[in-house]
Structure P
Amino acid sequence: MAVNTQLGAPASTDQVQGKYTLVRFIRNEGSVTEGATASTDLYGVQEWNIGDPDIKFTDEVFQQGGGDDAYMVERGHTWPITIDFLKGKAWTQFAALYGISDWGTSGTAAMPFVKKNDYPSFNLECIVRDPDNETHRGSIIALDVVITNINFDHPIDDSLFQVQGYTRFSPVMAPAGSELVYDQYTGDGSTTEFTLSSTPLALLTASEWDQYFYYDELYYVKEKASSASTGTFKRSGYTQATTTLTAGTAPASGTIVQVPYLKATA
């Protein structure tokens, strides 16, 4: 669904808030179909928030021979993220964010409040439009969002359910006319070239962003081995030209290659 497309005719059980805003997500490691991974729209969102970053530690660095002239180096950023849902959408939307498709059916009957890891769950795209509800003004994108432990507050009337999480990857403001793409591919041990589903738009260079972006037109490239719990960054070993992504060494059989980037909206 493009950034200027409506949520469509929602079911009678769906509640749509924020008519000028479209909130959607893409699962990090859902079922892999070669190419673009489909996004999922979030219904009943009352508010979303990306807070100021928490910083694990800060160093004051002095240049040799520079006297008392120092500069600060910050490391270990995490940005807190919250999404508030209307009460009726808590169960289905939370399950979707977690990638549990059979919750409440024959497969899964309950979900614990505690998490056992901090693996990224989804990529968030919050799209803002003009009052005509069509003209795209820009988007906020947060990649690799980790869902934290569930904190459930239910004040009965008009209650909200808040999903809390964080990202270690700097959120960005995407310009009008662009949208997030998340391509995934499965390695076979010999293939080194993968065809991207769209032509990536140029991002700020890695040097300007202090390595928030590892490739000038791609947020990152990850490889997730078939035996691994989550993917690992590839800071080198890949090149990209238009829609061709080339690996210096062919990913092993069963390895999932993950590539997020921005494309121009049709």
Structure Q
Amino acid sequence: MTADSVSSTAYLSIDGAGMFVRYRGRGQPVLLLHGGGPGTSGDGWNDLIEAIQSPCRFIVPDYLGFGYSDPPNGEYTLDRIVDDIARLMQNLGREPIPVVGHSMGAAVAVKLAIRHPECVDRLMLIAPGGGLYGLRYQSAGIQQMARVLAQPCRSTVQDLVALMGDRRELYARQVDARLRIMGRSGVMETQRMLQDARSASETGPTQPIAAQLSPSLKKLHLLWGECERFNPFELGEQIHARLPAFAEFFVVPGAGHNVHYDEPGPCARRLERFLMD
């Protein structure tokens, strides 16, 4: 970001709970949606934001029960996260804006575009899971997240981080950040609710995603890491085949599941081109 960029944070009331939101930079508004799993938060976008050279105003929330947000009141599901993000956008009084989602955040972004098309004018999906597209596969990452929930300690978190990224020099920082967040009130309880909700809803979509997305979307980009290990590498092409025909697919060399952690520079250049009309 440029030297004159501005940063601020706020808590917005969503269903009686405080959602922590970061605002970074000046210019075109862009919504960044972080992934799921124990210890994740919107801070995971920091390196990508720093690598952006175009004028952008990033809106970076923590979902309820994640990061620095309050725990949700009552049961929590992916659909409720989607509706919470829609309320955030309505509170901000925004026109449709670009939405970028990583992993679970990519599922939130797609569902946001389907359920609340007035919020989204283009989509960038970074390393999404395949469940939303009716794909069945074995995910080493999802299995490891279950181990972290069963035994939340440094060693299980280290194994999870090693599956998500491909740059060993970043592992210690990411493990420390996850453990710090995992110690916050309500975080692990929220993770277990989402895990239970995922297990209870493992059925394919009622109709293809391509048919549900609004034809008014300006762009749809899918980014995948060349060194993906959290999910099968070939899942990226399988998801691309189930997106609308205008969707573009890019593989980022040297990146694992956390594409924007591992290669923030190339990811930033791709995002800048995505934002151009």
Structure R
Amino acid sequence: MLLRRIARALGIGRLYLWLKEGPHAGRVRSQGVYRRAHATALLGRGYGASGWVESGEAALLERIGREHPDLGLIFDVGANVGGWSQEVARVWPKAQIHAFEPAGETYAQLEAATKGINVRAVNVALSDEPGEATLHAVEGQTGLTSLHDRDLAAHGMEMTATETVRLMRLDDYAAEQGIDHIDFLKIDAEGHDLAVLKGASGMIERGAIDLIQFEFGGANIDSRTFLRDFVRFLEPRYRILRLMKDGLEPLVYGEREEVFVTSNFLAERVTDTAL
């Protein structure tokens, strides 16, 4: 009720109608205003937030830590230099954490950063098929390293560094390690997240992974994957929510949700009785 009163006082409803149906809507000369409004709306919805707090990752770990204080096994896929693994080790000091990073120099930094804590660093890229592939990188930007040769010209960058890396399926790795259940799987694979999930299809179908965090954004343009692909692959076994800095927003999929600006999602496994 209070929010409605505030909105009414600010004239938000009238502003919305003016933007939608006013004399300037759909006209070329007005597009500068609408572009700014669109950019502001995306920021307001949390798209493009890169900080630990702004992206919602801090709030998510706090929530899961409260609701599931005894997680035993966590996978960090695309671990980079180990920041997420370190934070997870702090929240769940007794958990076993497997951190996957294929880039050679970055992997060395990951090993050094996680030495002495409950993290097992693995120098491999998870994918939908085993084998080898070319890893592409921008010099000095480890967070952009990808199995896809991304077109970053709009950002003034180019992927000029490459190396050959080993690929594994998550299902195969879990079988080799005698792992039959994963409490929390986090994926940040720069456009390769769906392939990682497909490589875990056996465990997903068995209901052997409880929580899955994945990223969606500009890298998915280069990998030619859509948010719809994740929805089709995960639902109805999982309920998908989008990370916000103060909580989670349930995803109600529609074409307008295909926003290629970085955002993180959480897929929560639905119990068999709820399917």
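Name the one structure among P, Q, R that mean count of other Cβ atoms within 10 Å over residues 56-63 of 18.5 was derived from.
It must be structure R, since only it matches.
P, Q, R: which one has semi-axes √(5λ) of the Cα gyration tensor in Å, for residues 144-255 alone, as calculated, at 32, 20, 13?
Structure of origin is P.
Taking helix-only ellipticity at 222 nm (-39500 (n - 2.57) for each DSSP H run of 4 or more, over all residues; to 500) from the coordinates of each of P, Q, R, which one would give -11500?
The structure behind it is Q.
If distance in nm of label points 7 Å out along Cα→Cβ at positions 216 and 232 is computed to be 1.3, which of P, Q, R is the source?
R
Read the figures in this text as sums done on the coordinates, not as results from a lab. What you see is a predicted model; the values in this text were computed from it and never measured. Cβ atoms are built from the backbone, for glycine too; each structure is taken alone.
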